[in-house]
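No lab work stands behind these numbers, since they all come straight from the coordinates. These numbers were taken from a predicted model, which means no experiment stands behind them. Cβ atoms are built from the backbone, for glycine too; each structure is taken alone.
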Structure I
Amino acid sequence: MKILLINHFPLQGSGSGVYVANIAKSLEQKGHELCIIMPENTTEIIDIDNVKIHPVFFKREEIIEGQLDFNFPCMDPHPRSSFLFDEMTEEQIKQYEMAFRVAIEEELEEFKPDVIHSQHIWIISGILKDYNIPYIITSHGAEFITYKKTDTFDNYGNNAVEGCKKIIAISDHNIEEIKEKFSKAKDKITFIKNGYNSQDFFIEDIKKQDILKKFSINQEFDKIVLFVGRISKMKGLDVLLKATKTYETEKTLTLIVGEGEFRKELDILKEELGLKNIVFLGSKRHKDLRLLYNIADVLVLPSRREALPLVAIEALACGTPAIVTNLFGMDNIINKDVGLIFDMDDEKMLARSIQLILDRKVIFERDKLAKYAKVNYSQEILSDKLLKLYEEIRGN
């Protein structure tokens, strides 16, 4: 089957981007042909074997022929763009739409997809209604951040719901958001969880100090607390830093992996709190992330908003428990067998939860965590559900 995947975000730096990359890798290995259309602001694009990549270029630092003269817009800030959809002018929205129409029409002519799988109930999913190709949409939840701010994009959302064959929701909370915003979506919603790539994330027998030296950390640490994600206020990293003040010791290290516009505020907060053992590593690719998950004692996600965070699943696959906020739907992933849940914005409760794991007062068996991830969230298994859906809509 020939499948066209389209997203509003690059393949790195966002959950929906990683989701698309994982689907493409998995389906290509099953013998299908894939093409991905997505925005980019750099020519340094990750390569996926035997998958056609069609970037729509936007302007950041690099000058690229044919790029739009603004950065790619986001619902929530991306590590490489803090420009938000609700900040766009009418002219920029038109240019954005036209750029993706050109890309879509080129691939309808050249790639000739059997089905299209679009991400987010948003602009691109809305314009797909104008083309005679069956398509489905995965709602990742981020679009509802902007829907709550403005009605500028409502027509695109309504067209997306009307034109698509199915809408994939990735959590119980996601289902409720879709139903609340789009009354006509009710009969089109189906639930399929996000999946992780089990060939990228798995348990390895490695030593903490060897891996820390790889990242230029030469001091020895016994315990490691890890965060992976965008450095944005929505991710609650200020809460983590305040909690760090309680649990930090000379032998306890906190690693923060990611990039984003909230970094300067965190640097200031780090100094104000007098924290010594926090290291910002920037963005890392999957191979490095796997190493970091494997040496961490716990992954912490103090988010103020999440749909279904892949990083939590990736950490579990590497045998590392996760601590997450009590956001509705997070218990779809994390339960008492694989991690702990704390009240959002409660740094004292977060600190206590982290301490319980670091002091081994709560113990999780690595093999059981990895098995839980593989059985419930392996992309190889979930891809079969997607293929069944693709076959269903192609036949309609």
Structure II
Amino acid sequence: MKFSNAYIPCGFAWSSPFVKWQGSLADVSSMDLASLVTRDALDERGYDPGQLDRMVLGTTIPQQNSFYAVPWIAARIGADGITGPHIQQACATSPVCLAEAATNLECDAAQTILVLTADRTSNGPTVIYPQTRSMGGSPRVENWVLDSFAADPNTGKAMIMTADNVAAEAGFSAQALNDVTLLRWQQYESSLADDRVFQKRYMQPVKIPGRKGQVMQISADEGVSGYSAEGLAGLKPAAGGVVTMGMQTHPADGSAGAIVCSEVKARELSNGNGVVRVIAAGFGRAAKAEMPKAPVLAADKALAAAGLGYDDLKLINTHNPFAVNDLWFEKQTGFDLEKTNRYGCSLIYGHPQGPTGLRSIAELIEALKDAGGGLGMFTGCAAGDTGAALIIEVLD
């Protein structure tokens, strides 16, 4: 999929901090979180939500009243007159939402689109499916989050087993995977330098009203563990292969968003700070239980659509729930590990699913700005051995 008329004004892609599973946001609906964070983000940017003419919402975990999600959130942020699709594609939800917005602009179906993503993996719903003909009418029960983590119904394999499968095929050692994990930790630490000056460029604090006028404020990621070579080396494999709990991400809660519009509108909103061109998207599916391979397949398709190669890219960010993903990506593409995830990634700061990709894209935009602009790509895997990629270019 190639696009010619989709832009993000620099400064108009944001993310809340990510809060570790069962942390401070455990009892906050992702619908509430999305509404509050988005309202504050638009207000701080001086943007009137009444100028929006469409919303694309991405979530993966149902919340109370989320049947009405798009019009409900739109009303709560002051954009009563708009609507749009509610999209779910597991961990690839963010790039799919951005591709949907770009397609709307290509078709002239909308002019200024809010892409909004949010999820709460904490306290996921328990769903009861009636079975009239079962003994006593007993229902089937599904824990939406935990049962999805446990196994892909197509393969019967847990996601961690897909990482072990690819590690075994490629001959990745535990030491090599620990080395990648430690590199990602060091990169994340660089985003915390100088009182988190890099993160503050895109990170929107969470402000949750409470009782008696109190406000719970979360300004930074919560629950990120420290990493060391010794600590990683002391962990045992989690599923019989080489992958340990230290080499994989943790579930989290959060929200992220962006404004997508024409170049003229983007330049007007950015006020001379540059724009981000959305160039192409690609989607791929690996063989059964080989999920870490999917980001390469998606990236190849995005590059082919754009008429580009890996040598044209200045930086890449990945959604990497397993260190295996990044080692496989380097093995297949030759792209330098140091030039991927320069300021951190979901392996370290957590994975709320829907908003994970959009946070990574917001970070990629800022990293490209620091590098003087140019081409970059986000790519990541998703449930069902699938993946999605998005190519962008930061322009003056």
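Here is how the numbers come out for the structure above:
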item: Among I, II, structure where Cα extents along the principal axes in Å, for residues 48-119 alone as derived comes to 29, 25, 16; result: II
item: With helix-only ellipticity at 222 nm (-39500 (n - 2.57) for each DSSP H run of 4 or more, over all residues; to 500) derived as -12000, matching label from I, II; result: I
item: Origin of the value 22.4, where mean count of other Cβ atoms within 10 Å over residues 112-119 was derived from one of I, II; result: I
item: Identity of the structure behind 2.9 (criterion: distance in nm of label points 7 Å out along Cα→Cβ at positions 80 and 264, calculated), options I, II; result: II
item: Structures I, II, by relative contact order in percent (Cα under 8 Å, 6 or more apart): label with the highest value; result: II
item: Structure from which 29, 59, 11, 0 was derived, P(r) over Cα pairs in 20 Å bins from 0, in percent, options I, II; result: II
item: Structures I, II, by distance in nm of label points 7 Å out along Cα→Cβ at positions 56 and 384: label with the highest value; result: I
